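What follows draws every value from the coordinates through simple rules; no lab data is involved. Bear in mind the structure is a predicted one, so any value in this text is a computation, not a measurement. Cβ atoms are built from the backbone, for glycine too; each structure is taken alone.
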Structure I
Amino acid sequence: MLKRIALTALAAGLMTAGSLAQADDHAIRVGMSGGYFPFTFVEQDKLQGFEVDVMEAVAEEMDVEVEFVTANFSGLFGMLESGRIDTIANQITITEERAAKYAFTEPYVYDGAQVVVKAGNEAIEGVEDLKGKTVAVNLGSNYEELLRELPYADEIDIRTYESNIEQDTALGRVDAFVMDRVSASQVIKEKPMPLALAGQPFSEIRNALPFRDTEEDRALRDRVDAALATLRESGELQAISEEWFGTDITRP
């Protein structure tokens, strides 16, 4: 039977390399923030979310244990590169820069970058209205890069946050924030905050699991990829998606 090990280090910092080295050699170590609802979050001291369920299903298919290691999102890639974790499951978007550095699985989430504003803000109806506005993004995410690629990026006041971009937008401290449309829709649906989507997604994003680009890690990537393919073919990946989002976000 699959045994799940949840290692939570949200605000307290990271686990040391030595403590991780004592982990079961047959466990896959998965890094995530635990602060990106509904993909990975903590509620009543329990780590949960779409990414958690997907990685538990992957580990079960591979017949290994899964060990979750939580930390601030901005530190996850450093943990991956240092070997403290094997991969990151935190809605990681494949970008040109990341693809050149890491070995990715095939995408298992298809989504789009979305502008979100305080409900009633009619001055912003889409990404084209961000000129002269303050816009929040999560530190370490690819959304800052997407905004800086806009032809009028120098007219946008882009601010990076470790957390609370939804709260600061709802309180009017910033004009808007950018995250993926799926997460934004769920936040608006589930959280008691006056927020609204502004226009349509302005950039397609594909999420996958990154691994270090070494022979050993590419072999692990291939095993995870095979497990994801099996889960997709069996319909289990779709079922996990529909449980969390009411729709299948695992196919283009």
Structure II
Amino acid sequence: MKIPLVLFAASIAVFSGCEKSATISLNYATTGIGVHNAAKYDVGKVFVWQPANNLVRDLADVDARASGYSETPVQATTDTAREVRGFVTSNNFQATPAQRASMELKASNATNIAYSNYKISTSDDTRGAMAAYINARPEAVAADWALDEAIASGGTYYVTVFKTIETETASLEVGRELSGSASVNVPSVEGDVNISLSDTSAIQCNGRQRCFFDVRIYQPYRNGSGNYDFRRPLSKGVDRRAFVEDLRGSIR
């Protein structure tokens, strides 16, 4: 389902000549409190990620409740997720990565997600949970996760869901502000761009659901005892936004 942003925001673009347009999907949109949880992932979900190949693969569900796990009581209130940034999925003109990012940020200024009666589940020891999962069956898991190959490559990462936010309701809100402008201006693009939002219905949550999640990214290595272990990567560009973009592409 594709909904033009103009339906929500009065007028988003003024055209002259050939209309430039782009579509921004909100499926797995990133927000200030987490990622839109289209697949309803739970704490302990593990993925393997190869950024060089834009590849994400679902690996396992580890027990992240053994230690360092906590749940807040249900917060009987309504709050707002801001910085709702989707992904440009199509455009009818040549757009650079910087221009696509500019369009995503422009639409982000006009979108929020209102959610109510939420509960936060968090694991502060996802690294330990992965290590325990591997140590229970080291040879089998090392082969299944291709750990030795990942360590040798230096460019393979393991990503865990460490937090989910369960809500009673969640719904998209699109405002009129657009930074005080009635048009979307993109650097180095002549004229304005008409932006449409797609996958807006996926944002809707009715009844208790895990509507948001967040991840931690790890790089594998062998520790001083010769066991498999994980550390946070230092590589530039290895971040949540890049992971979610590849996750979206891998599950289409």
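Have a look at I, II and say which one yields 1.7 for distance in nm of label points 7 Å out along Cα→Cβ at positions 34 and 202, as calculated.
Working: I: 3.4; II: 1.7.
The structure behind it is II.
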### Query
Out of I, II, which one gives -5500 for helix-only ellipticity at 222 nm (-39500 (n - 2.57) for each DSSP H run of 4 or more, over all residues; to 500) as computed from the coordinates?
II
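For relative contact order in percent (Cα under 8 Å, 6 or more apart), which structure out of I, II has the highest calculated value?
On the way: I: 25; II: 32.
Largest value of relative contact order in percent (Cα under 8 Å, 6 or more apart): II.
Suppose you compute log10 I(q)/I(0) by the Debye sum over Cα atoms at q = 0.09, 0.10, 0.15, 0.18 Å⁻¹ for every structure in I, II: which one lands on -0.39, -0.48, -1.07, -1.46? Intermediate results must be reported in sequence, preceding the final value.
Working: I: -0.39, -0.48, -1.07, -1.46; II: -0.46, -0.56, -1.05, -1.30.
Going label by label, the one that fits is I.
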### Message
Out of I, II, which has the highest value for distance in nm of label points 7 Å out along Cα→Cβ at positions 58 and 122?
### Response
I
### Task
Out of I, II, choose the structure whose coordinates give mean count of other Cβ atoms within 10 Å over residues 114-121 equal to 18.5 when calculated.
II
### Query
Looking at structures I, II, which one was distance in nm of label points 7 Å out along Cα→Cβ at positions 66 and 82 calculated from, given that it came out as 2.5?
I
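Taking FRET efficiency 1/(1 + (r/R0)^6) of positions 154 and 234 (r between Cβ atoms, R0 = 41 Å, to 0.05) from the coordinates of each of I, II, which one would give 1.00?
Details: I: 0.25; II: 1.00.
Corresponding structure: II.
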